[in-house]
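In structure tokens below, several structures.
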Structure 1
Amino acid sequence: MDNVPIWNEILAILKDPAAIGYLSTVDNGKPRVRPFGFMFEENGRLYFCTSSIKDVYKQITTVPYIEYSKTTKNLTWARVSGEIKFDDDIKKKERLFEQIPELKIPFQTVDNPSFKVFYLEHGKAILDDFTQPQRLCEF
């Protein structure tokens, strides 16, 4: 981590439940963007989840690079990008079920084979607003 204060500001935006986040993938060489929830950060890894039956899963298994952006109501935003990895650790899935009980609706159980957890690590992060230059860090 090359800039801890900026990283902490970025994490605060990613964790802000009032802010809306968007995940960008590549589909047949074209960008695809959709609203998407950030789940949690652990040991410098940024966690997300999806279902293996969704187009986003097919896109990230074909091209495992994403960009995720989240903007607060005061128009400060964070962007993180890099290569994703999948994590089949049942503890991570249990944590997500505890954190977001609504995940039980589509998946029912943590061992549902379509329940996929992925993370971003060793990427780039940008913190930006209209009042000062972009602040960058790598994680």
Structure 2
Amino acid sequence: MKKLVLSIAYACAATVASAQSAIFYSSDESFDDVSFSLESAILDKGLVIDSVSHVGAMLKRTGADVGSTLPLYDAADVYSFCSASVSRTVMEAHPMNIVYCPYGIFVAQLAGSDTVVVGFQEYPDGEMKLVQDLLDGIVKTALELE
């Protein structure tokens, strides 16, 4: 059974507090299932995934190289993509909104946790809320909240 909670996940809150505001959802489904659902939701919107950054694997692989043995994630990926229509709208409103492109949604399972967190950055008020609404809809579809 899916247990989904819209929340600022306390396990991630300390990390995000020093960086930027973000929106988080959580699931008790497996990392692979959530990742598959997220990828499907992005593709079902007619969007093309530009890249998948395997952040968790990279941090695990390079930990010793930077003098750390702290396990951060069991798995963590970031999906990067754009929407031609939404990007056109927000960049016609202000061409420097290019700074936000491509858009990213992450899937992460913290080390030793059974919970998978899915999230994305919060965007500024105004036209960039169109991007936030797009990402929110994709995540809600992936987690079957819509």
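Starting from the value -6500: which structure in 1, 2 was helix-only ellipticity at 222 nm (-39500 (n - 2.57) for each DSSP H run of 4 or more, over all residues; to 500) calculated from? Value -6500 for helix-only ellipticity at 222 nm (-39500 (n - 2.57) for each DSSP H run of 4 or more, over all residues; to 500) corresponds to 1 out of 1, 2.
With respect to percent of Cα pairs over 27 Å apart, the largest value across structures 1, 2 is given by 2.
If you line up 1, 2 by distance in nm of label points 7 Å out along Cα→Cβ at positions 46 and 62, the top spot, with the largest value, goes to 2.
Laboratory data are not the source of any read-out in this text; all were calculated from the coordinates shown. Note that the structure is a prediction, hence the values are computed from the model and not measured. Cβ atoms are built from the backbone, for glycine too; each structure is taken alone.
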